[in-house]
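Student: These notes open a run of structures that come right after.
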Structure P
Amino acid sequence: MTARRALFPLLAAALLAAAAAPLAAQSPDDQAAMEAMARAATPGPMHAFWASHAGKWKVHTRMWMQPGTEPLESDATAEMAMILGGRYVQEIFHGQTPMGPFEGRMLMGYDNTTGVVTAVWIDDMSTAVSVLTGKGCEPGKPLELSGSYVDPVTGQTLGIRTVTTYKDADHYHFDYYMQPPGEKEFLSMAMEYERVTE
């Protein structure tokens with residue numbers, strides 16, 4: 001076990017002991033630390049907004065392999081759920097590609113301390129993990145995230161930018177842009193999400 005991993009149980013034990021101790025027995029610094037940790041761990045307005053999108057969605061996808069080409073169109077489904085006490089949103093996505101059925105999973109969170117949104121994406125068409133981040137998001141406003149992707153065909157690192165535009169409680173739009181090295185950014189994928197009502 002590494003020294004870093006060995007610290008985790010000790011930290012957890014210290015936190016539990018501090019939480020169990022009467023506040024009167026703690027110093028002002030201890031109380032301030034516990035309050036700061038509570039604020040960091042408590043779901044806020046961004047989490048509540050995402051929670052309002054929990055449920056099942058149908059998705060119409062258009063994908064452009066190169067700028068100026070005709071898009072490939074397909075239909076997909078997505079299911080959103082809040083996990084770990086409403087702190088993170090999980091999306092499970094099922095669709096079709098020219099190579100067959102496709103499954104992807106996204107985990108996204110808003111860090112109360114830094115104000116940063118982080119999204120992690122994995123799927124069964126790759127062994128890569130995509131990580132996108134963005135800052136300064138407000139509930140209901142367009143959410144812009146950016147990151148990078150290594151093209152398995154060329155080995156080049158491409159820039160990635162996504163923009164999620166919330167139209168209303170039952171509709172939102174997702175754009176996925178790519179930027180090859182030294183070239184202009186282009187729209188690679190556009191998705192229209194519509195809530196499925198039971």
Structure Q
Amino acid sequence: MRFHSNERVALFIDGVALYHAARALGLDIDYRRLLGVFSARARLVRALYYTVLPEDQDYSPIRPLIDWLDYNGFSVVTKPARDHPDATGRRKPRASMEIDMAVDMMELGDSLDHAVLFSGDGDFRRLVETLQRRGLRVSVVSTLRASAPLVADELRRQADQFLDLADLAPMIGRESQRREQSPGLPQTA
């Protein structure tokens with residue numbers, strides 16, 4: 001990872017994309033450690049986590065994570081997933097955080113030196129290009145090591161730096177996973 005200790009950095013995390021990439025790698029992310037990794041390498045200005053929530057459910061399995069993130073250094077941006085009919089007439093939940101992320105990246109861009117985008121969506125390529133023209137460095141975090149790559153080639157090529165989530169796993173995985181990945185280390189209780 002190439003970061004400068006004095007550069008102002010913000011993390012823009014597409015929660016759904018990060019969940020799928022981590023799941024494909026069998027990675028259980030420790031979000032406190034994730035913040036620590038980037039805080040240790042640069043001046044972390046903000047960490048934003050974007051996700052959709054089911055509109056009509058009183059409880060969602062993601063709610064405890066959202067609450068934890070909100071109280072532990074992340075700015076959480078949510079949007080309700082609304083039901084829309086598909087081609088067969090069945091109603092399916094649908095929502096996207098891409099516009100919200102793009103607007104926030106553009107708004108915060110003037111107060112940053114480096115933006116870190118956790119997404120592999122090729123629709124972000126033009127945004128990355130625009131931020132780069134404004135003088136920002138942009139890193140993209142996703143993975144090529146899943147059974148099918150979860151990052152669009154055009155986004156990966158446009159980024160100043162591509163960070164494979166699999167390479168970050170030893171730094172941001174939960175303690176139990178790190179012990180499993182390092183069989184020669186003594187395990188403590």
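Student: Here helix-only ellipticity at 222 nm (-39500 (n - 2.57) for each DSSP H run of 4 or more, over all residues; to 500) has been calculated and equals -11000, so which of P, Q was it run on?
Tutor: Numbers: P: -6000; Q: -11000.
Answer for the origin of the read-out: Q.
Student: Of the structures P, Q, report the one carrying the highest value of FRET efficiency 1/(1 + (r/R0)^6) of positions 52 and 68 (r between Cβ atoms, R0 = 30 Å, to 0.05). Walk me through the numbers before you get to the answer.
Tutor: Details: P: 0.20; Q: 0.95.
By FRET efficiency 1/(1 + (r/R0)^6) of positions 52 and 68 (r between Cβ atoms, R0 = 30 Å, to 0.05), the leading structure of P, Q is Q.
Student: Figure out for me which of the structures P, Q the number 4.5 belongs to, where distance in nm of label points 7 Å out along Cα→Cβ at positions 100 and 140 was derived from the coordinates. Provide the component values of the computation, followed by the final result.
Tutor: Numbers: P: 4.5; Q: 2.2.
Here the read-out was taken from P.
Student: Supply the structure label, taken from P, Q, corresponding to P(r) over Cα pairs in 10 Å bins from 0, in percent with the calculated value 9, 33, 37, 16, 4, 0.
Tutor: On the way: P: 8, 28, 31, 18, 11, 4, 1; Q: 9, 33, 37, 16, 4, 0.
Checking each candidate, the match is Q.
Student: Same structure again: Given a value of 16 for relative contact order in percent (Cα under 8 Å, 6 or more apart), calculated from one of P, Q, which structure does it belong to?
Tutor: This figure was derived from P.
Student: If you work out distance in nm of label points 7 Å out along Cα→Cβ at positions 28 and 108 for P, Q, which one comes out largest? Provide the component values of the computation, followed by the final result.
Tutor: Working: P: 4.2; Q: 2.8.
Largest value of distance in nm of label points 7 Å out along Cα→Cβ at positions 28 and 108: P.
Each value in this text was obtained by applying a stated rule to the coordinates, not by laboratory testing. Since the model is a prediction, treat every value here as computed from it, not as a measurement. Cβ atoms are built from the backbone, for glycine too; each structure is taken alone.
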